[in-house]
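Please go over the structures that come below.
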Structure I
Amino acid sequence: MINYLKLVNFEFNRFFKIYAALITITVISQITGVIVMSRNYVSQANRTMYDLGLSQTTFIEQYGSMSFYRIADTIWVMGPIALCIVALIFYIFLIWYRDWFGKNTFIYRLLMLPTERINIFFAKATTIFLMVLGLVALQILLLPIDSAILKWLVPYDFRTDLSIDQMIGAFNYLAIIFPYNFFDFGIHYAIGFMAVFVLFTAILFERSFGIKGIILGVIYCALTLLLIISPGILTVIYEKTFLYPKEYFVLEVVLCLIVVVTSIIVSRFLLNNRITV
């Protein structure tokens, strides 16, 4: 356990500078976006009411009030989120390949550590997962700050205040990343964690068998996807539902667990028997 925790800390520290940069970009961009959008709205309100002689009530009826809904889908918020998603997807591959293609092929030093090799696999997966949760937590922590700034810049009569739940709901296109309840949150991120395990296994196939490993990795990913969606495929083929919703959910959980366990077993075998120092 101690070696595993040390590996997690080591992997996290290796990515910390980039991770800190992602956090900084997200914070600066989002807060700047709230300020810019709020000031633009107030300026538009003042200019429109002055030019057209509108009252506050008439302006709001015609142009709507200011709320986080106007900000959530802008580049100020969506841009950093997209950047973080792309960076972490890229890092799923980089976290392995830089160990092989780095200056000193660092993977050989990792494999020679006095610990089970599968701990390297778990440490890298845990690092990815912690980084994802950290960025999600950052976004949630930013919401009350965004709300406070918006309230500070936009007069009460011109804005619609939202609760944190409503602000999370403002992310129309990111329901997977920001689920509405804790249960959905757990399901979505468990599936994401499973996907990381599958991709890690595919990478180890490539590292173990070269060109053939790429084919094996693609086949492995395809088979796991086919297994997960097989209940839905059968329903479509036979145009008939064989299970109740709760039973379908339990079946999907079992299938996901099979995929995770299989990925761990296969990765352990590859690390111990195919990847040599």
Structure II
Amino acid sequence: MKVRLSLLVVFSASMAYLWACNRKVDALTIWLLSAGGFFVTGAANIFNQIIERESDKLMSRTADRPMAAARMTPVHATVSGILMAILGLSLLFFINSLCAVLGFTALIVYVAAYTPMKNKTSFSVVPGAIAGSMPVLIGCVAGSGTITAGAIILYLLQFIWQFPHTWSIAWLLNDEYDKAGIKLVPNGGGRSKATAIFILASTFLMVPAGLLLYMYKSAGLPLCGALSVAGLVLCIPAIQLYNHHARKWALRLMFGSIIYLPLLLILLVVEKFLS
């Protein structure tokens, strides 16, 4: 189920809920959102591993996964995934039907588009970003009951964030991905200057993205300015990666992006509750 990844999804959705609920926090809704999001994400990860069980055998970091290591059969995994999907979507439906629809959409895009595309084209990062950004949208809908302008902007912020985050990981794991035939590195260029340009350009987008919430009156100028500064800080390892192609800069960009997202969500919630 990739528990750590599933818990990160739960955190993102819960923080988005707290931001969107206008300080009217409902404990049952948070529980339904957290449990539902956890099981839907777990189901998506299970179906992903069913599809990728042969390529998982070829990479050292995935070779010990249950199906790659033959500790679980695809039939058992499929049954588990279906049960988790039904349970997770049912819990989201108890919040409202739109949450369940968005959760189902994320599941389908991740399993039916992103996963099979990874072995065919580097454009798979797009459906991956679409599905990976859905938790904050679901959290906002759980909090407000509808898709607001602020929810769309927050979704776009995480969508843009997905590219430098995913591509920095792809740079680090390029050799492993090559062995398994996975094409996540942009433009199929490996650890090249062309790849570094894509990573740098996507990272630069984080700077103006930080101002979108202010433009649509969803956050204050000090917070949005701080987010733009954080985006500039992320550009430092991206620039160094372009100049030197050194693994350490991809690693710093990856860790920087990991810090950026929860920091963004925490600051948004703190500002909302203090305003």
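Odds and ends about this structure:
- For helix-only ellipticity at 222 nm (-39500 (n - 2.57) for each DSSP H run of 4 or more, over all residues; to 500) computed as -24000, the structure of I, II it came from: II
- Parent structure of the calculated result 0.05, given that FRET efficiency 1/(1 + (r/R0)^6) of positions 23 and 191 (r between Cβ atoms, R0 = 30 Å, to 0.05) is the read-out and I, II the choices: II
- When volume of the Cα convex hull per residue in Å³ is computed for each of I, II, the largest belongs to: I
- Comparison of I, II - label where mean count of other Cβ atoms within 10 Å over residues 63-70 is highest: I
- Computing distance in nm of label points 7 Å out along Cα→Cβ at positions 7 and 263 across structures I, II gives 1.6 for structure I.
- Value 18.4, calculated as Kirkwood radius over Cα pairs in Å, for residues 15-158 alone, assigned to which of I, II: I
Computed from the coordinates by the stated procedures, all read-outs in this text should not be read as laboratory data. Given the structure is predicted, the values throughout are model-derived calculations rather than measurements. Cβ atoms are built from the backbone, for glycine too; each structure is taken alone.
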